[in-house]
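Bear in mind these aren't lab numbers, they're just calculated from the coordinates by the rules spelled out. Quantities reported herein were computed from a predicted structural model and do not represent experimental measurements. Cβ atoms are built from the backbone, for glycine too; each structure is taken alone.
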Structure 1
Amino acid sequence: MTSKKNLVVIGNGMVGHKFLELMVSKEATQNWNLITFCEEPRVAYDRVNLSSYFSGKTAGDLSLVEPGFYQENGIQIYIGDKAIAINREQKTVTSASGREIAYDKLVLATGSYPFVPPIKGKDYPGTFVYRTIDDLEAMEAYAKNCKVGVVVGGGLLGLECANALKNMGLATHVVEFAPRLMPVQIDDAGGNILREQIEELGVSVHTSKNTTEIISENGKITKMTFADGGELHTDMIVFSAGIRPRDELARSCDLEIGERGGIIINDYCQTSDPNIYAIGECALYNKRIYGLVAPGYNMAGVAVDALTNKGDSTFTGADMSTKLKLLGVDVASFGDNFGRTDGAKEIAVNDSVKGIYKKLVLNEDGSRLLGGILVGDASDYGTLLQFVQNNIALPPHPEDLLMPPREGKPAAMGIESFPESAQICSCNNVSKGELITAIQEQNLTDIGSVKNALQ
C-alpha cells in the first residue's frame, strides 16, 4: 500500500471549499492528505448572498460547511492562518503562524480583493470595502453613528452593497464612474430603467461621477468631491468598484502572471508549474478573470478530475450569463448581450410605466438567439438562455418571446423540449440529462434529496 500524498489548498472561500467537497465525493481522501489554509477566522461561507447578513441572517446561516465535514473526512484546516510563502523547489507552504507544510500538489484558491480607486482620503476612518463578514461587522458598527452612506461602484457588488446600507437604515447613494449602472451587463436603455426602479426604492444614483477627494473633519468623513465640481455629503463610504485577483503568492514564487494580474492556467487549471493549480477569481484563463462563482466551481471540478484521474474534463472558458435580484429589481444578461456579433439585430421592449426592459439579440437572418438583457422582469431568463446555449431555432415571430402569448399559445418552450445537454443549474453545472438520471435511478422525491445528489 502506497503512502498518501499531501494536497494543500490555499484559500477556503466558496471555490476552495467546493474543490474539497468534490475531492471527498470522488473518494480522493484514500490517496491524498487534504490540507487547507483559511485566512479568515471562519470557514467558507456564501459571499454571493452577503447582504442577507443585514436582513437577519447570521454568519452561521451563511456557512457553506456542514458541521463535522472536515473532521469526518480527515481534512486538516488551519483557520485564521494565512499562507504567506511558497517554496517551489522544496515544495513547501509557510503560514503566518510559522507552520511549514510540505506538498506534493498545491491548489491556489486565493480569490480576489476589492479594487479601491486611488482617491485622496480613501484610507480615512469611515471608509470600507465590501468583501467579508468582518467587513460587514465593521460597517455595521460604524453605521450606528451615521445617517448617510455612499457606495462607490454601481456594478453587481455595488448594488448589493447599497442594499446592505439601506437595510442598516442609512440614506443611501450609489456613485458610478460609468454613464449607467451595471455597465458590463446592461445597455443604456436597461440602465435607465434600472436607475428609475432603484431610485423609486429610495436609493440615490449618481452616474458619470469621477471622485477626486474624500474630505474628513475631526476624524470623521463629511463629504466627497467630484471632477465636475460637484460634491456629496456623507458619513461613511464603501468601495465596491470591482475586483482584482489575489496573485501575490504566485508572484512571489515566480509563477507566470498575466499583464494585468491573474495566475495563468491551462485547460486543466495548471499553472506554469505543473504541480500547482489555480482556480476561481485568482486564475487567468485566455487573458480573462471569471468573477462569478459558477466558473470557479467549474474550475474546481476540472482540477479534481486532473488530480484524481477520475474524469477528463477541461476548462475552456465559461458562460458569464447571470440573473440576480438587486434591491428587489430583477436583472439578467446572457450571451452576446451588446450585439457585438457581425450582422446582429435587436428586438426590444421598453416599458417605462411598468419598469420593464427586455432586449433580444438575434443573428443576421433572425433564426437564432445570440443574447439579451432583462430588467424588471427576468422570468423568461431560463428559457431564453437555453435558446442561446443550445443553438435552438427561434419561433417564426421571435418578438413573441417578449410579449404576451398570441391566441393563448405560448411562444416559449417548456423544460420537456430542452435537449438533454441543457444546463439547469449553472453553479453546479447540472444538465437536464443528469437531473433526470439522478431522479430516476435514485428514486428522488423532493428538492432537498435532488440537491444533495447533484452537489
Structure 2
Amino acid sequence: MEEITAKQIDKYSYPVPRYTSYPTVPHWNSEHITQDIWHQSLRKNLDGNGSISIYIHLPFCEQLCTYCGCNKRITKNHAVEARYIDALLKEFKSYLKVLPFKPTLDELHIGGGTPTFFTPESLESLLKPILQALTITPQTAMSFEAHPHFTTKAHLKCLYNMGFRRLSLGVQDISPIILKAINRTQNSAEVMDLTESARQIGYNSIGYDLIYGLPFQTIREIDNTLQFVASQRPDRIAYYSYAHVPWKSKSQRAYSLDDLLTGYDKYRLKSHLDRSLKFYGYKAVGMDHYGLDTDELVIAQSSRKLHRNFMGYTDKKPNLLIGLGCSAISESQDLYVQNEKNVEAYETRVHADGSAIVKGHCLTEEERKMKKHITELFCLGQTFWSIEDIENKSVDLKNPQLVSFEEEGLIYITKNGIRLKGNGMFFIRNICAALDTKFQKSPKAQFSQSI
C-alpha cells in the first residue's frame, strides 16, 4: 500500500460529517415530527421478534475533560441522580405503552458523560425495572463506558450481576502531561487495576478508548501508550481522531492549534498507530476500531455483518434503536428523533407527557438508499446501486470528486458501485461527503476536520 502524501492530506483536510447518520443532524428537516409520528414508526418497524436496541445517556461528570465534545453536565452534587433516573424510567415506560408486545433486547449501551458517576445502587434502581420489562436472551449484548478514576469494583460487580459483559475504558492517553492538559484525573495504575478486576469478575470483552491528535501528543507519547495497551491486551480498541470544535465545545479553548498536531503531522500519528497495532496483533475494523481475532467486531467484519449507527460500530443491525435521556437519538428505518439536550428541560418534558423529543427527520426513499450505501462503505468497504438507480441518475458515480479519488487510487468505480482501495478507508468521510448532495449544496455546517 502506498504511503499517503502531504499533498493528499492538504487536499482532503476540510470539515466533513462523521456520518453516524444520514442525513446528518444539521440537515434534518424537523418540521412536523411529533411524538405520535415517532410512535407510528416504532410500531411499523418492530420486527417479528420484537427486538430493539437501547442507548441510555447519563450526562453527569464530576470533572470537565477539556477535549470532550459530548453532551455533559459537570457537577459533584449526586442528588441529581434520583430525579434523572425518575425521568429515564418514565420515558422508558412511555415506550412500553406504545409497543404491541414485550420487546426482546438485542443490545443495551450506557454512555455519557460518566455513567459511573451514578452509584452502583442508583444504576441498579435504573436498570432493574428496564431489564425486567424486556425479554433477555443469550444473544443480548450489554455494555457501558467507564472512567478509570470514577469506576469502582462495586460498579463492575453490580453491572455484571445485571448481565453486562462488555465495558469500554476511557484511557485516551497515559502521558501525565497530556492528561493534565485535558484535565483528566486518572493514571495507568487505575486502568490496570480496573482491567484486572473486570477480568476476574468475568467480563469477556474489555475495550480501551484512545484518542490521537490531543494537545502536546507526539509519536513518542503514542508509542508509550501503545506499549502500555499491548501489555494489558484489551479485546478491542477504539482510537478516535481528536475533533477540535471550540465553537461547539468551549472547554477546548483551553489550548490552541499551536498545541495540536494537524494536517500531515497528525496523519503521521495515525499511520504510526496503525502499524503498531498491527504489530501487536490487532486487526483494523472500519474507520477507527481495532480488535483481536476473537473480538466480535472483527468476526462481524470478516463475515460481512458489521453495522454502524449512533452507538458506533456494532455486530448487530437493529430495526429500532431507542435512545433514553437528554440529547439521546432514536432511530428506525425511516425516522430519526432526538431528545432535548438540556438536563432540566429534558426532565420537565418527560414528567409532563413522557416524551422529550424536540427534533427529528423523516427519511425519503432516496435518503434511505443513500444511508444504506454510506453505511456499507463505512462497514464493508464497498457498495452497489441497482441498475434502475443508475439509469434514473439517483447517483452520479462520475462526479469530479469521485473521479479524483479513483485517479489517486483510493476507490475503484464500477459501472454501478464503489470499492475502497489502498488508503481509501482513511479518507472515508471525504468519499462519503462526495456522495452527499445535501452536504455539497450546504457545506458550511460546522463539522470537524476530516484529518
Cα Rg over 2.2 N^0.38 Å, for residues 188-259 alone, calculated, reads 1.35; among 1, 2 the input was structure 2
If we compute relative contact order in percent (Cα under 8 Å, 6 or more apart) for structures 1, 2, which one ends up with the highest value? 2
Kindly point out which one of 1, 2 the value 3.2 was derived from, the read-out being distance in nm of label points 7 Å out along Cα→Cβ at positions 100 and 236. 2
Quick check: 12.9, 43 is what I get for Rg and Dmax of the Cα atoms in Å, for residues 156-219 alone, calculated from one of 1, 2. Which structure matches? 1
When distance in nm of label points 7 Å out along Cα→Cβ at positions 316 and 356 is calculated for structures 1, 2, the one with the largest value is 1
Computed 32, 29, 21 for semi-axes √(5λ) of the Cα gyration tensor in Å - originating structure among 1, 2: 2
Working back from -6500 (helix-only ellipticity at 222 nm (-39500 (n - 2.57) for each DSSP H run of 4 or more, over all residues; to 500), computed), options 1, 2, answer is structure 1
Here mean count of other Cβ atoms within 10 Å over residues 276-283 was calculated and came to 29.8; which of the structures 1, 2 was it taken from? 1
